[in-house]
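Colleague: So, here come the structures, one by one.
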Structure 1
Amino acid sequence: MSTHLVDKPERGALRALLPVLAAHKAMTVRTFAAALVDQAALVALVTLAAHTVGTAVMERAAPAPAAVGALTALVVVRSLATWREMDLSHDLAYRVLAELRIRVFDGLARSAPARIAGRRSGDLAAAALGDVEALEFFYAHAVAQLLASGVVFSAGTAVLAVLDPWLLAPVLPVAGLLVLAPLLEGRGRAERGARTRRAAAELSAEVVETVDGMRELLAFDALDRRRAGLRAHGERLGEAQRAEHAWEAGAAAVRDLLVVAAVVGVVAAAAHTLGGAWAPAAMALALGALAPVADSAAALGQAGGLRAAASRVGAAIRARAGAPEPAAPRPVPAGPLGIRLRGVRFDYGGAPVLDGLDLTVRAGETLALVGASGAGKSTCAALLARFWDPAEGAVELVGAHGDPVDVRDLADEELRRTVAVVGQDAPLFHGTLADNLRLAAPDATDGELRAAARLCGVDRIAEALPDGYGTHVGERGATLSGGQRSRVALARALLTDPRVLVLDETTAHLDTAGDAELSAALAAASRGRTTVVIAHRPATVRRADRIAVLEGGRIAETGTWEELSAAKEGAFARVLTR
């Protein structure tokens, strides 16, 4: 399964993001109307101004009051329309971007952890934020304006045809070249845009990792080497941006030359066919009709460079769910819950990690799951939490009366209330200690919060902080030690009062005394809760009711500490001697 967002530009990636405008039909129509009035007023203004000046020069008379009034009105209309179009187009774009960000986040959440496994956080930030932000130009300057330019150009060429069909001879070929050029060079633009987006994502990832690892970089005197790496990434981004902008500058110069050539051609044709003030008016009309087409060509060109960003955004939005919601969710059985894994096979795209695993945990039992590193213990925890689904077999919760339900048949919200998994490095978020405790139970009372905190020793942590539970713990809980973060993560899970608790090396950061204290507190407060403890520390394993040894993708041995440790050979003996 792929763990990478799409970097290769996809044809039609921008078109695929147009339907998001459907939720903003009224604003899209208003934006188009404002753009149409803006462009039409400009064409009418320059044409009428040229005709008025030509008439005044030829007749050696002041412009008529009606012409002056019309010009003044067009200036006012154009000014108001320009302001309104800018206001509406950016309002529309920012609304669409806000919706896209939510869709990208939903896609990442829906496909996690498959889609984010192995991804650098800076790269994900570039996809979720930078790529979406880059599409602002597309929605603000390319959609309504393209439609308006088409209408204005059609009306302008119709007027030129009425004046003299020969005036279209220099205009139509140039308009065709202006529109065709960005389409023909679309692949090159997309590749240059993809190179820029890729370089920006890599730089973002490097910066995030550098800031996160600043302590280690300083400790090992590696900051200069890291700085050199950042400089190299910055230079690659600069080269990509320069290449993209240099091409755009050259394309803009070519567009200007084409427009000038068309205007010269109109002047030449008008000199032989039109008389009086209509000659300069025709020239101005041709310029006014072609200018929006040139702007549209520029917009199409820049949009082509956004294809890579659109591809990444679209891929995130369309990401398949790693654990799709059931069509007809079933309820969780009442009473204490047991766990049963039947014939479970699972892999991460290579050799099987679990290969026909069978495991039963009785209701209310505390089971220690042990095995060598990489044996698949954390994979079992992820399957219980339904971060993944097994390729074969079933992961079931079993009620007191033996009525099983596959976790795939549970609504996600119901499963999260029932099963809580606490890992070794469960992250904390930038906020207060209380905010982090209430992450899964935002409606928990102060009394419930303090009870869970007291059970895990978090109350002592709060007492030592300057503002107690209101103290900000920093990004990823940077102001707390690893053991303190583990206590907070466990208290956070217990605050939801789960019926099944999975501890994946949760107490690894605690010393032996802290591990024993926490285990005793959990045992006293279990109230029939089923607990799976994944651990390497013998003292932690020994306190479990039963032990299961995972080896070769299957359960090799089960039994109590006394039963398994009595055997001098076997899977458990091999775990203890590692």
Structure 2
Amino acid sequence: MTGSSLPNEEFRRPVRETDWRLFLRLVPYGLRNGRVFLLAMLLLIPAAIAGAIQPILIGVAISLIKQEPPTTWGIFRQGELGLRELPLTTGINILAGTLLFTLIVRLMLDAWQGYLVQKVGQRITADIRDDLFHHVTSLAMRFFDRTPVGRLITRLTSDVEALGDVFSTGAIGILGDLFSIIVIAVLMFLMRWQLALLLTLMLIPVTFLIIYFQQQYRKANYRAREELSALNAMLQENIVGINVVQLFRREWFNADLFRTINQRYIKQVDRTIIFDSAISATLEWISLVAIAGVLAVGGWLVLGKQLEFGVLSTFILFGQRLFDPLRQFAEKFTAIQAGLTAVERVSDILNEPIEIRDVATPKTLLNTTNQAGEIRFEHVWFAYKPGEYVIKDLNFTIRPGEKVALVGPTGAGKSSIIRLLTRLYETTEGRILVDGIDIRELPQTELRRHLGVILQDGFIFAGDVKSNITLGETYSLEAVQAAARNTNVANLIEQLPQGYDTQLRERGTNLSGGQKQLLAFARAAIRSPSVLILDEATASLDVGTEALIQDALEHLLVDRTAIIIAHRLSTIRNCDRILVLKRGQLVEAGSHDELLQTGGLYASLYYLQMLEQN
């Protein structure tokens, strides 16, 4: 056997994608809200036109007041001539009313579009978060073995929030800014192409500078988010392990570690601020140079009677309006770069393959003719890392209704067998059969309903007692109460303040360890599995609670196959068969008495425990 057959997803490096490919990942989410998105796009047109007309109205008003001849207004000359035929006061009032109308129209359109854009952004964010959560919870345990929880939380929260801006505020906003620039540029060239060319030429150095600074910003932002993930990972680790932190007086030591990571994060954030500020400063400087150039050239033309003062005023306002959307473009582009960084990080998770899937045409245990509960391992090999096998050529059969114990030193592979049987991991070689069917050909839901697993530390979710027993499945209160009685947990539940409606805190901090474990037994009992698996299920219980559990087990194990992992060998003396493991291999098998007579590994472990107890 070699390690080459082990899947290598765990050790692959994510392939970086182009910005365009990253953006295309968001397109399907935008199309889900196609109508709202299209309406927001259509509102860009009248808003841009209304904004571009305002400098022209002000310029015409100045020309009317100064009584300048209409020689260079281009296509707007006829409109200006019509106003000149009216009294000056009337013409100014008409221009002022039109200007006020364009301001109101633009204000209303901008407000409406802003609402629609935010609405689309929130919907996209929610859809991505749903898909990401579903994908993460579908990944195999290998992924969680190598990924800190804090990093996942960062991807599901702050990264998703950032990428929502890419398609909503960023994409739509940039299209709006580009459209405004195009409309202003067209109007400028229609009025005076020389001044228009001067302003538009200034856009060339701006474009190159923005591209350079944005590339640097993108790199710094990616590093900043990586440091934020490390920060959240350490925060989560310290909160979960706060009892160990305080018991071993690691508060100051951990605080120093946290401070170090925090400073690394701040350093990277400072770099993003530098590049972001550089963009704003560059735009401000170039816009001032452009307006100064228009003043110089336009002033010379005005003195030479080749240009009206009103037209020059219009171009000065055009210069400001031309660079305003460019500034907004740069700000939105910064948001887009931050969002694309988030898309890249989220894509790394979405690209993680779902290693354990149901086959296209699954089989069902309902069609089997065998008695329910048979388990067979056939030449099973398994490694968490390539070449480092924890299970080696394992072969055994557990007959229906048989009570089998797995024993062996720490690291012998006992818990790994349970993880393979429940298909939390896939075997590297060989196969596992339940009632004669390869577990890879069974739907995961049906397999895990067939197997009832009770771990040493029963996890408690925030919610009431009943929901922690049903775990989202539809069981009546009577069924829950019956399961509680069958596992001797009913009395304990009834002693709680609100009984089955008592709210339990996260991880069951308002319950004792024994109470949490009793609830875990009730979870298994209500589902009536064909196979019951106990992985050190009674190791942390006091004598009184363990007596309740042992009594409950006598009822639960009737007509059921049982697999029991226990370090206290005295608790498995009555098992039908004991399988002894060492370094992933089956070295002994037999009843308690048979193994003692053999005088092998089991006998050594048993007598050693007896000596320790005495």
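FYI, it's all coordinate maths here, none of it is from the lab. These numbers come from a predicted model, not from an experiment. Cβ atoms are built from the backbone, for glycine too; each structure is taken alone.
Colleague: Distance in nm of label points 7 Å out along Cα→Cβ at positions 201 and 425 was computed and gave 2.2; which structure, 1, 2, did it come from? Walk me through the numbers before you get to the answer.
Modeller: Numbers: 1: 2.2; 2: 7.0.
Label of the source structure: 1.
Colleague: Given a value of 15.2 for mean count of other Cβ atoms within 10 Å over residues 137-144, calculated from one of 1, 2, which structure does it belong to?
Modeller: Value 15.2 for mean count of other Cβ atoms within 10 Å over residues 137-144 corresponds to 2 out of 1, 2.
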